[in-house]
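Scrolling down, you'll hit the structures one after another.
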Structure I
Amino acid sequence: MLGTGAAFVDPDRAQSGILITLDNGRHYLLDCGAGITRNMVRANVSPADVSAVFLTHLHHDHCCDFPLFVITGWMWDREDSPVVIGPRGTEHFVRSLFEGGAFKADFEARSYYPRRQSNIAAVRPKVIECAPGIAYQDEHVRIVCDWVEHIPRQLSECFGIRFEAEGKSVAFSGDTAPCESMVKLAADADLLIHECTFPESFIEHRKKTGVGIFAHTSPTELGIIAARARVKRLLPTHFGHFDTTYALMKRVATHHFPVDQMGPHLMDEVVRDIRKNYSGPMQLATDLLRLDI
């Protein structure tokens, strides 16, 4: 788990990012929010060695580290083009970054040197804009995706995925309110990694105040999804900073959350609410947590 936080910059958690490593040593990345490249290196994996990246949606906390990931791979002698799979708009996002894009000056400076010219493909990602169904497949993995319910689809497509390799399956929700597509994607999965952004009370607060997105899955709802899908193991993630003890975090959250309720004790509430409906193996996600399945 390279990042288990949400949209705020959090001293304790990077934003959304999951690294899946196969027994044969191949690496695949799900989401690429802030801090993911740094944590990948902390986990002793080079961005140059990641075969493909799946972006569940284009909110900044799921994709803003992507240019750093690509440029680092380029500087670290990646030989081929990274594959990036994502929703409608991914092509525009990627093409706006490097040659002629936001990092044009960086690209031109580095590509001036012969060594960086020799692996220029590393900074020219291959983009696949996916639709429900098989989003990506190679000789090692199969990734199936479906729409989930986070943002109105005409504004921003959001996907959940099922990752299958070596006889195992991992489902990942991205960001979503409870939906049938995640139950289907997670059916009998060896591991379900699912967002659990806010406790019940915080979702209700955001509904009433209209301060931001409240289309997330509550702990109680997550327990129902995991039980209905019969998952073998559950890993809640994407925690929305409600457990912070940092004074600055609480100050900037004033208009977003019921600040007087924030604190680590809420994690116990999250577990209790999930356990109302799901009794299987479960662990709360933390950055750099490694699970073997």
Structure II
Amino acid sequence: MTRLHEPDAPPSASAEQMTPGFRRRWFNAGVGFFAKTAAITDLEIRKLRHDPTELLTRAVQPALWLLVFGQVMSRGHVIDTGGIPYLDFLMPGILGQSVLFIAIFNGISIIWERDLGIVHKFLASPTPRAALVLGKALGGALRGLIQAVVVLSLALLLGVRINSAPLALAGVGLLIVLGATAFSCFSLIIACLVKTRERFMGIGQLLTMPLFFASNAIYPTSMMPRALQLISHLNPLTYQIDGLRVLLLPAGPGILHIGVGADIAVLSLTVMLLVLVSSALYPNIVR
């Protein structure tokens, strides 16, 4: 008897994933996502060009911390910084604080955009929500980088010794971008939940100081009570400042620290989690 020819089995999913067409589709999707993210970031940069005074006003607070608080505490010698001058120890903390204060209020922009009808147009477009959120957060990261230049310039004028190695400065830039992106996404989550400018400003001001003081910005975490140390290790700002301190100070590795690799890993995971949450909540701003 002749056997009937059986049709070939359909290709498996794994075989399909190895085809050039499948890989090309994923590549094009990735390029499209990053292009749309860059477009949203460009819109945020244009806002900054129209109102550069925001950066000048934001620079006043870190200047006061370095010029007043840092100088006074340096004379007091009340905080053990492991032999490092207190002003040197404080500078990365104030840099992290200034990035936090800029990023935490970044979310108010989507409340304005909702009132102007811009958010409705974004949601009606084919742009992924994650690209909308990440683009706005990267706009906050750019503000953080500009603020870092201001704080570092002031620190140099005050005589703070800074590690100027290119690799160290590149790491500093990465930490600032990750920290600012994380807190910008956190700010967007708050805006999507409260939906009004008045409530947003109140909650933003309520959160900034606890985040700042429950970190290693102005004193080592070893000085904190045990319960506050636990809270500090749940605070993303602690990891950002820890990495900044190790990279910026020539004696950084001698300070009690977590490790730059761990700092970057924690901040990266935080950014991914907050981008997912803020993307899911983004449509709530118009409901």
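None of the figures in this text is laboratory data; all of them are computed from the coordinates on show. Since we're looking at a predicted model, the values are computed, not measured.
Assign the value 16, calculated as relative contact order in percent (Cα under 8 Å, 6 or more apart), to the correct structure from I, II. Write out the running numbers ahead of the final one.
Working: I: 16; II: 25.
Going through each structure in turn, the value belongs to I.
Using the calculated result -23500 for helix-only ellipticity at 222 nm (-39500 (n - 2.57) for each DSSP H run of 4 or more, over all residues; to 500), pick out the matching structure from I, II.
Numbers: I: -7000; II: -23500.
It was calculated from structure II.
Quick one: Cα Rg over 2.2 N^0.38 Å came out at 0.99 when computed from one of I, II, so which one is it?
Values: I: 0.99; II: 1.22.
Of the options listed, only I reproduces it.
Tell me which structure, out of I, II, gives 38, 30, 20 once Cα extents along the principal axes in Å, for residues 44-131 alone is calculated. Don't jump to the answer; show the numbers that get you there.
Values: I: 38, 30, 20; II: 58, 26, 18.
Source structure: I.
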